[in-house]
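What follows is a set of structures to go through.
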Structure P
Amino acid sequence: MSRPTVPAPAPRPRSTTPLADYLDRPAPGAGPEYLVVPRSLAEAMPLRWQQVFAGLLADLHEAYGHLDWPDYRVVPSRWELLRDLDEQQLAAAGYVADLDPDGALEYRDASGAAVPESQRALAPVADPLPRPGEEVPPPQPAPPL
């Protein structure tokens, strides 16, 4: 007597927005509006990755090259406590520190409103990643999605 055939499980539905799905999770260089790929790391990728990545960028630029792209200025930054920032970092983040009438340090935002020293601000920092031409550590395998 033959066994009844068991249907194969249905394939897991795939997302129609895989890039958004990935970038909506915490990811290095990704924010709500931009994805930044450090050139030194992209150029240090294995050859096959570079070939695929270059092809994807070529497709992107061919498809959207007609738009009026601005130039972008990328500044390495981190979320830091105001009390840990120097005067230049505070200014770049839109804050100032000054002494109040009692001689205590107080922080103000661009509108002049007082903010607590425990406030976090996105402040410029020295770039910790290798510059183009510098040695880059080998890539680590990524966990499966």
Structure Q
Amino acid sequence: MTVQMDMTLDQLAENFELLGDWDARFDYLIDLGRGLRPLAEAEHCEANRVHGCQAQVWLIMRRRADSEIIDITADSDAFIVKGLIAVLLMMYSGRSAAEILAIDGVAAMSRLGLDQHLSPTRKNGLFSMLKRIRQLATEIAAPHELTP
């Protein structure tokens, strides 16, 4: 099973609204996380680790050959965090670096209500993942911008 990458933020927000209470929404997040493709054991390394998360999180961004599109894969040892990763992949994976950098991830998380319903440590971890995605997108975009 893989994360439903074609779900839009609007659809995700609508699904959250239909669920009503936050227990059901967290169950939904966990279900989304179960759909993540696991990383290979070798990818669970320090170079891919996202610092600032209470849980272990590994995130990889790769630009497709002969394309501007970036694919993101990520994993965690915590069920809720895997769900948050699934949401981030829906928002960011399959886009160009410029598109990734144009997305206001904090506003999107606020729209879903995640900024208000996550524990402080989970919220810090989420913001660390958002920061890492922006950092890697900037690094991927930088060499391309220098090419005439």
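Derivation of every value follows stated rules applied to the coordinates shown; laboratory data play no part. As the structure is a prediction and not an experimental result, all values here were calculated from the model. Cβ atoms are built from the backbone, for glycine too; each structure is taken alone.
Suppose distance in nm of label points 7 Å out along Cα→Cβ at positions 31 and 71 works out to 2.7; of P, Q, which structure was it derived from? Structure of origin is Q.
To which of P, Q does the computed value 23 (relative contact order in percent (Cα under 8 Å, 6 or more apart)) belong?
P
Which structure, out of P, Q, was Rg/Rh (Cα atoms, Kirkwood Rh), for residues 55-102 alone calculated from, if the result is 1.03? The correct label is Q.
Computed over structures P, Q, distance in nm of label points 7 Å out along Cα→Cβ at positions 15 and 111 reaches its largest value in P.
To test your reading of the models, identify which of P, Q gives -7000 for helix-only ellipticity at 222 nm (-39500 (n - 2.57) for each DSSP H run of 4 or more, over all residues; to 500) when calculated. Value -7000 for helix-only ellipticity at 222 nm (-39500 (n - 2.57) for each DSSP H run of 4 or more, over all residues; to 500) corresponds to P out of P, Q. The value 0.35 for FRET efficiency 1/(1 + (r/R0)^6) of positions 23 and 135 (r between Cβ atoms, R0 = 30 Å, to 0.05) was derived from one model only; which of P, Q is it? Label of the originating structure: Q.
Each of P, Q could give P(r) over Cα pairs in 5 Å bins from 0, in percent, but the derived value 2, 6, 10, 13, 14, 12, 10, 9, 8, 5, 4, 3, 2, 1, 1, 1, 0, 0, 0, 0 comes from P.
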